[in-house]
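Values quoted throughout were computed directly from the atomic coordinates according to the rules given, and no laboratory measurement underlies them. Given the structure is predicted, the values throughout are model-derived calculations rather than measurements. Cβ atoms are built from the backbone, for glycine too; each structure is taken alone.
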Structure I
Amino acid sequence: MGLEIVVKDIMDSAQAEVARLEREADAEASLILEDARQNAKKIIGERLAKAEDDIQKMRQQEVSSANLEVKRTLLNARKELLEDVYARAERSISAFSSEKNEELLRSIIENNEASGKRIYSNAESEEIVKKLSSLEYAGNIDCLGGVVIENEDGTVRLDYTYDVILKGVNEQLLKQTSDILFG
C-alpha cells in the first residue's frame with residue numbers, strides 16, 4: 001500500500017501541475033486574445049480613419065473638378081458672347097451708310113495723307129477715296145472699310161482700316177466690355 005500512496009501522490013502532484021499549467025496557458029491565451037482584440041480594434045480604427053480621409057479627399061477633388069468645369073463652361077459662354085458682340089460690331093461697320101463711311105474716310109485721309117504717297121481701300125470705297133485723296137490710288141484690299149496709306153518706297157504702311165481700328169478698340173476695351181456684359 002505504500003507504493004500506491006506514492007503513486008497517488010505523484011499522480012496528484014502531476015494532475016495539480018497539469019491544472020496549474022492549464023490555468024497559466026488559459027491566462028496567457030486570454031492575454032494573447034485580448035491583445036489581438038485590442039490590435040484588431042486599433043487597426044480597424046486606423047483603417048476607418050484612413051478610409052474617411054480618402055473619402056473626404058475624393059469628395060474635395062470631385063467638388064473642385066465640378067467647380068472648375070462650371071468655370072470653364074461659364075468662361076466659354078462669355079467668350080462666345082464677346083465674339084458675338086465683336087461680330088455684330090463688324091456687321092454694323094459693314095452696314096455704314098455711304099455718308100457715314102465718307103465722313104470717316106475724310107477724317108482719316110485729312111489727318112494722315114501727308115505721311116504717304118499711295119493709298120489703298122476696299123472696292124466699295126474706291127470711288128470715295130479717289131475723290132477725297134490726292135494720293136495715288138494703289139488698289140483694293142480686303143477689309144471692312146478704311147484705308148491703308150503707304151510711303152513712297154513702301155517701307156511704311158499706316159493701316160487705318162476699320163478692321164484694325166475695331167481690333168485695337170476691342171483689345172483696349174475688352175475688360176470694360178466684359179464688365180458691362182457680365183457685371
Structure II
Amino acid sequence: MRKLTYYIACSIDGFIGDPSGDASSMYAFADEEFIAFVTQEYPETLPTHVRRGLGIDEVPNRKFDTIVQGRASYEVALKEGITSPFGHLREYVASRTLGESPDPHVEIVADDLVGKVRELKREDGELGIYLCGGARAAGELVDEIDELVVKTYPQIYGSGMPMFASGFAVADFQLEDLRTFKNGALVRTYSRKR
C-alpha cells in the first residue's frame with residue numbers, strides 16, 4: 001500500500017502560516033544548503049515553474065507521484081495565473097467551493113476526501129502521495145497520514161494557521177530522521193505508530 005506523507009513547513013510553535021495562511025516569512029530560510037537538500041531529497045515537492053527555474057525540471061520524482069492539497073494552498077498558484085502548479089505529479093485539490101477545475105490536469109475532490117485518499121493509497125506503485133496542506137485537509141486526513149516530514153524554521157508566530165485543523169485526538173509517531181541546517185532549520189521525519 002502506498003503511503004500518505006504530510007510534507008509541511010512550520011514555525012517552532014507549530015504554525016504553517018499566519019492567521020490568513022501566509023507563510024512567506026519562511027522563504028528567508030531557502031538558502032543554498034537548504035535548497036540543495038530539497039532538490040536532492042524532495043525535488044517533486046517544488047512547483048513545476050520553480051523546478052524549471054532551478055534547472056531540475058527533468059529530475060525524476062523520487063518519493064511522490066501524486067499531490068493532494070487544500071483549496072487555500074492551491075489558490076496561492078491560482079492568484080499567480082498558474083492552474084497546474086505541480087504538473088509533474090497527478091494533482092488533486094480538496095474543495096467544496098471551486099466547482100469545476102480550471103485545468104484538465106487538476107482533479108477537484110468535492111466530497112469524501114478520505115475515501116479518495118484511501119483509493120489512491122490502494123493503487124500499485126512505489127511512489128507515495130504528497131499531502132501539501134493546508135490545515136483543514138490535514139485535519140480531515142490525520143488518520144490516513146503515514147509519515148510526517150516537518151520542516152521547522154526558527155521563527156515563532158504566536159498564533160496562526162496550525163498544522164492540523166482538527167479536534168483533539170492523540171496520534172503517536174516515531175522519529176525516523178533529524179536533519180539540521182546552518183540557518184537554524186530542522187527537518188524531522190516521523191512514521192506513524194500503528
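Say we calculate Rg/Rh (Cα atoms, Kirkwood Rh) for every structure; which of I, II gives the highest result?
Sorting by Rg/Rh (Cα atoms, Kirkwood Rh) in descending order puts I first.
Can you rank I, II by mean count of other Cβ atoms within 10 Å over residues 58-65 and just name the one with the largest value?
For this comparison of mean count of other Cβ atoms within 10 Å over residues 58-65, the top structure is II.
Mean count of other Cβ atoms within 10 Å over residues 42-49 was computed and gave 19.9; which structure, I, II, did it come from?
Label of the source structure: II.
Work out which structure the value 34 belongs to, where relative contact order in percent (Cα under 8 Å, 6 or more apart) was derived from one of I, II.
Answer by label: II.
Taking distance in nm of label points 7 Å out along Cα→Cβ at positions 10 and 122 from the coordinates of each of I, II, which one would give 3.0?
Source structure: II.
Here helix-only ellipticity at 222 nm (-39500 (n - 2.57) for each DSSP H run of 4 or more, over all residues; to 500) was calculated and came to -6000; which of the structures I, II was it taken from?
Checking each candidate, the match is II.
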